[in-house]
Structure 1
Amino acid sequence: MPQIRSNVTTRSLPISSNSVGESTSEPKRLSSIKFNSPEARRFYVDGTQIPFVDWDAGPSYAGLMPVSNKPNEPRKFFFWFWPAQTAIGTNELTFWTNGGPGCSSLESLLQETGPISWQYGQAKPTRNPQSWTLATSMLYVEQPIGTGYSEGTPQAFDQTDVSRDLFGFFLNWLSVFPEMRNKNFYLSGESYAGYYLPYFADYIFSHQNSFPLKLQGTFLASPSLSWDVLRTQISIVPYVKRYEYVFAFNRTFMNKIEKLHEDCGYEEYLSKYLTYPPEPAPFPIPSVGTFHDDEESDHACDLSRMVSDAARRGNEGSNYNILDTPPAFWDVLDAPQRWPGLKGDAVYFNREDVKKILHVPVQKEWKECQRGVFPHGDHSTPPALSVLPGVIENSKRTIIVTGQTDSMILFNGVRVALQNMTWGGDQGFRSPIENDFIIDGKGYGGRYSTERGLTYAELEKCGHMVPQYQPQASLQLLRYLIGQDPSPSAAWT
């Protein structure tokens, strides 16, 4: 399975981000959870001493934790744990993982869901007024082995290996933080987490008697769920036509890709299988034209590559969000441009002072995304075709959310994957996805539908990192997942 996340680093400021110029007023934060074990104190992070953070960010805990109970286990995941900062979230625990595979969850902590926000181009971090710690305790874990600060030699063959390591990590983590046992537990993540989380949830449900957390639901943002051809190829031309004013391709190129869309069989496939209610499952893997299988295609039908290359010739920022425009802002996570006022390493998590406060070896090199975490590829069956239906059925609520201007996970590809899936005694969504999704206090933000325990939402003006591009909408969906709001959508006002 190729990496979902591109190594292109020309990214610009997200629309609707928590960046300079936005209000940072917020309710008073507090943490009523106390941890008393000597082991927990070893991981303590003083919120007044985090480099460049000029306010008290509150107590947190970070460090390396073994993935098994084997003596001298060399494989360890890095975690950064933030207890809930309001009383309403003290009985909830949410695990976050980024995708890749091999991308660090610290990206989400610093630029999406955490209490500290350091967006592209900012000179210093600011408070995140949409931090998920306002609703739940957050546990960010760098996994699988080979990701971020985590230690050990990557050996994972498939998602069973990844889930086994995560399960072992949690058992060890809960022995250090026993106060978190029996909390309401939620899984969350984005991109390739569409593989990680359904498989981990299935593993938990299969081993519930030996797992001291109560898994309630899962939040999947921009998830990879099915064949790559659905994610990248089948709906790319309708996507370009929908946003033709953004791509601004010339008519010659448009005529070329429109003809290939038809000749390669993609148009016929969408017409037949993207319907409400759906055609009977299982849907075939698209194999018409010159497209051979899920992983390889004749270049004549590789429309995604054609569109991507053409788009980046005109706009290097067209990657995670087609609305991003150059020039690219600097980024403290991978620093395509060095900020002239910053002394020391321009990559925040490579700084010695940061490593010391997070209890990791100072010689450890940190990268936002690392290849090779599956040395021989991920041999797992796509979750929509295997474990995801059972996870939905065993959960109170499941949320899948996509960004309509995400060029990496095309929302129509996710729709086809869901229409090919049977859960709760029926197949797919029976009615079109057309309910207005209202962001509280802001108005229309997209559309959504809920059927048989699954909520699917598409957010307007939203790229790949959903909580970064639409932070308020994402927090609103999270509150619905954990039962703090009665509906995914706010009411019209």
Structure 2
Amino acid sequence: MDSGMFAQTLAARFADCKQPQHAADALADLFRWTFANETRAAILQHALQRHLLEKTLAHAHITTPFYQKPVYQESLAFENNAPPDLRCWPVITRADLVVDPDAFLAKDATFGSVSHTSGCTGPSLSVYKSKAELQFLWDYHLRLMKPVVSALTSRPLVLSMPNLYHGTPVRVPSIGKVFVTGVTDDLLLHDTASLLNRRFSIPGHDECFSIISGLGYQMLFFTNFLLEQGIDPASFEIKSINIVGGYISERGREYLADAWGAIIFDRFSLTESAGGATRCHKCGYFHLDPHVIGEVLDADGQPITSGVGRLVLTQLYPFIQMQPLIRYDTGDLVRLIDSDCHHFMTFEFAGKASNSVVWVRNGRTSWPLLSVDLYEAISDIPDIRRFEQFSNVRSVTDTSVGSLPIFTVKPEGKDPLTITITFELRYASTFYPKRVDELRRAIVAELLAARPELTDVYQSEGVVFDIQFVGPGKLGDAHVLKI
């Protein structure tokens, strides 16, 4: 069967399928097949996306005021082995949802829960989910993990440090028994360490923990706490650490892997999305979940196939039901990767758009400074003072581990563009002039090396980095909340 016939056969099967909101098991089985790295898996993924996109639009057009606009009545042209082309529809921004939130809520939905974005890089947004939506997500993930769970002779114990910044979390099943803990104060720190030493007697489950899940900065801080206490994290024999809820540097991932001797699973996710991306251990980049349609647009809103752009996601029904988001600008910048590792959309996170520097030159818009590049450039420099997120913890000597560096970024001019970056040091900058000069040269070199595509612009001094340093406390309350 050739690719075209295969796609037609799939389309016929979809047409005979019951309504997708009642087909969690069938969709989980189909999407599981897309994980294979082969041509038919890619065809299946695109066919599934096309089928669910049609359902998404039909449902949104009937139930959701915003999508009753004439533009959403236009039909899309699909190719058998290509992702849907969504350019006929406008891009939705966070501001659109904040200005008129009710316009994005489906009128046929029964309220189930509400969460919210943190508001670190813009106005906080309420994210609504219906009862049927929550039930579908539970059933879908339960079915998706069934082959993995069935193969286990004993289910694992999972130590979870939940993210409390987004309100009500979406419940999803786990492959094991989940224990909840934290690291935000002295009592929790010692309790968490104590839990890792315990043995439990739960029928059908392991005796001790083998998986830890938490925010990146929490894991970095907890790891440092253990090491300061003279405890070897590897002694707990943890098999995997799941990192969620924010960017963690390459050095941070290596630090955790070396300390624990565990596999690090790095997950990219958003409160607004029912899906995200997982960092691949083979290629080192993120692969987008197959039930989400991803696009990368340049600063002028045009799709790109390589380079840096804004990440735009389309949520598919029935994964999203109460608050449909079609072509939603996440506010994140990503570097699109042309990879033969997998047919899923592949990218590297490049930072929040609001924390990066945008530049218009000769009619073209670009980002000469990405927040992730800056963060990576200084991740190995202990001289820079950090905003101590756990400053109230007394049982840790260095409470800055895991926290973000303190600095300000100020772009001025157009051609040349001068980007002044001022770092707050842990000591008086004027007393160590040689060290300050070393830091300045090292940081500029790292920033230039991070963007080889802009080498000509840097060499012609179209963009100039002015690196400044000040002593402790000189930048006041200035600190970065998210990369």
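One of 1, 2 was used to calculate mean count of other Cβ atoms within 10 Å over residues 231-238, giving 24.2; which?
On the way: 1: 24.2; 2: 16.1.
Among 1, 2, the structure yielding 24.2 for mean count of other Cβ atoms within 10 Å over residues 231-238 is 1.
Identify which of structures 1, 2 gives the largest calculated value of Rg/Rh (Cα atoms, Kirkwood Rh). Don't skip to the answer; put the middle values down first.
Numbers: 1: 0.95; 2: 0.97.
For this comparison of Rg/Rh (Cα atoms, Kirkwood Rh), the top structure is 2.
Just checking, which of 1, 2 has the largest value of relative contact order in percent (Cα under 8 Å, 6 or more apart)?
On the way: 1: 20; 2: 12.
Comparing 1, 2, the top value of relative contact order in percent (Cα under 8 Å, 6 or more apart) belongs to 1.
Supply the structure label, taken from 1, 2, corresponding to mean count of other Cβ atoms within 10 Å over residues 351-358 with the calculated value 17.1.
1
Given a value of -7000 for helix-only ellipticity at 222 nm (-39500 (n - 2.57) for each DSSP H run of 4 or more, over all residues; to 500), calculated from one of 1, 2, which structure does it belong to?
Values: 1: -7000; 2: -9000.
This figure was derived from 1.
Throughout, read-outs are computed from the coordinates displayed, never taken from laboratory work. These numbers come from a predicted model, not from an experiment. Cβ atoms are built from the backbone, for glycine too; each structure is taken alone.
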